[in-house]
1. Taking 1.5 as the value of distance in nm of label points 7 Å out along Cα→Cβ at positions 127 and 231 derived from one of the structures shown (I, II), identify that structure.
2. With relative contact order in percent (Cα under 8 Å, 6 or more apart) as the yardstick, tell me which of I, II scores highest.
3. The value 0.9 for distance in nm of label points 7 Å out along Cα→Cβ at positions 143 and 279 was derived from one model only; which of I, II is it?
4. Which structure, out of I, II, was Rg and Dmax of the Cα atoms in Å, for residues 39-78 alone calculated from, if the result is 10.1, 29?
5. Comparing distance in nm of label points 7 Å out along Cα→Cβ at positions 199 and 215 across I, II, which structure shows the greatest value?
6. Here P(r) over Cα pairs in 20 Å bins from 0, in percent has been calculated and equals 28, 52, 20, 1, so which of I, II was it run on?
7. Assuming -18000 is helix-only ellipticity at 222 nm (-39500 (n - 2.57) for each DSSP H run of 4 or more, over all residues; to 500) as calculated from a single structure, say which of I, II it is.
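All of the numbers you see were taken from the coordinates with simple rules; none came from a lab. Here the structure is a predicted model, which is why all the values come from computation and not from measurement. Cβ atoms are built from the backbone, for glycine too; each structure is taken alone.
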Structure I
Amino acid sequence: MKNYKPKNRLSAKTYIEGILKGDRVLLSRAITIIESNLESDKLLAKEIIQAILPKSGNSIRIGITGVPGVGKSTFIEAFGKHLITKKHKVAILSIDPSSQRSKGSILGDKTRMEELANAEEAYIRPSASGDTLGGVANKTGETMLLCEAAGYDVILIETVGVGQSETAVHGMTDFFLLLMLSGAGDELQGIKKGIMEMADMVVINKADGDNVRKSEQAKIQYQNALHIFPQSESGWSPVVSTASAIKNIGIDNVWKEITKFKNLVKENGYFDKNRNHQQIQWMYNNINEELKRLFYGSKNISTQLTSLEKDIITAKISPVKAAQHIIEEFKKSFNKK
């Protein structure tokens, strides 16, 4: 199966030229190649990425996460449409570590973001399914590069799953946006400190009708909470604002704050420093994923792991000793080569 080569693949040159011209069909087909685990596609993907690399990076990358029920899809559609009116081209990608099991929810989001999905200046793409979050993040990062080369100057990367996906998104974006609801007193207890620390901006959504007063109270509580955290290396002080995506209130202010942030970090040098750090981290992520693939892809290792699992359950060997044993066996297989 690994040596199988799909018949419908085009030349690398065709994909590269199509992407650089902004051809959405060829962009989608190139992303499918990036997501593929076939060896022939991996080689093709590397060739495409290497060629478009000089044309990538010219965007602001915005991570978006939020509590369940916050209205993330509605917010992204309203925000995306606002950006289009400002003459920007927007790509919406997702990170969903649970997509292997649930097939993800971005496809549902795409139908809910119907107007944005139909706009010529917008491109919506679900995350690549993967066995590990690192694998999903790497492929989403490569997809981001292709979208930038295709002319999308605002990249929105949303977390569909929960937990470590926020860290993954934060690690590949310039600006991290946290969507919340009013009633902050209770929610401040529930949200992880780590996610709050990552936020460059907190937006309290659904601030309309009877929720206006509650949202303003929540805004004060979040501002107080953010002041507890140490100053960010970027020199930016996180801001809190209210918005109503469904009423299109406060959406323009979100973009104004992101623009202020971009101007600040470009001027003080943090923008490039952070991008450089992310590039290096991306290399290590790829190394880790490839090592995992080599390790678990070995038939010999797979057979021995099954045997060791039985020995652990029957207390014939400790988990620590079993791990040491299997790693030694893996090292031997490389020494033989």
Structure II
Amino acid sequence: MALFGNKKPAPPEGSVSPLKFFDRLKRAVQKTKANLVARIEDVVRGKKAISPEILDELEGCLLQADVGVEATTEVLQKVRAQVSRQLLNDTDELKNQIKQELLAILRACPPTGATPFDAGCPKPWVTMVVGVNGTGKTTTIGKLAHYVSTKGKRALICASDTYRAAAVEQLAIWADRSKTEMVKAQRGSDPAALLFDAVSAAQARHLDVIIVDTAGRLHTKVNLMQELEKMRRVAARAAPGAPHEVLLILDATTGQNGLIQAREFLKASGVTGLVVTKLDGTAKGGVVIAIARELKLPIRFIGVGEGIEDLLEFNAEDYINSLFDDSV
């Protein structure tokens, strides 16, 4: 194991003001807003009565934005039920009702459990990061390390994807950017052994959080899942209760395909939360609702850009409001 970078964490930058946060979020979802909300507005514009044809068109709008079949069906069933009971009578109310139904799906999976920033939380707090290659896993780890430092905590990155030299090199760049120490090993080394060593190093240095990269070789998924199971067992031996968090990285631009990948990781890796990346690069950000509806797991963070600060804590109300907000 090699430990390099005796760096002090980046100084806390304070919390992002609500206005700045919301503005950044609105910019990130502009493509989805145009693909979903603007289309809904086009469907209802100039019409008063809610006809079956309007509801059929709205179903198409939701599906095109990758809200998913299950979530779309749930939303439209509830809307149609309200229309039939005459609780929803005109198109002025329809847009807001769809907004509320989408929000209800996201609210059904709130973030739960402890975080590494809670008083009395385990130290070091072990966060495993899983996901296939290409989802933005490496950049998310770098952004997450920076986020930890802004909270006044000290992190250690564990480069446990020992099969790809490029992964370690990219992680080293992000460790440098976030002013975070990193541990690595020889190519092909046992990832679980490196994780054990990383916990020992963090304990010796009194570090707060260990962020563990993992391999994303889905094409050899049987071996990969066995490896992740072994890493979880080793983490539990190295630190009580570890891993304390397992974050699955999903690429928003892959839409429904990301859900297929997610199911494989859910089987073996004990995922506790989700990070949805590249939301700024897709018009199908409705997949966030599909993910919450199907996986029944809290979305912890969203990636909204390439910068080190472009990882935002997910909030259901803020996300839906950013889509339906009328200001530019």
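1. Going through each structure in turn, the value belongs to II.
2. When relative contact order in percent (Cα under 8 Å, 6 or more apart) is calculated for I, II, structure II comes out on top.
3. II
4. II
5. Between I, II, the highest calculated value is found for II.
6. I
7. I
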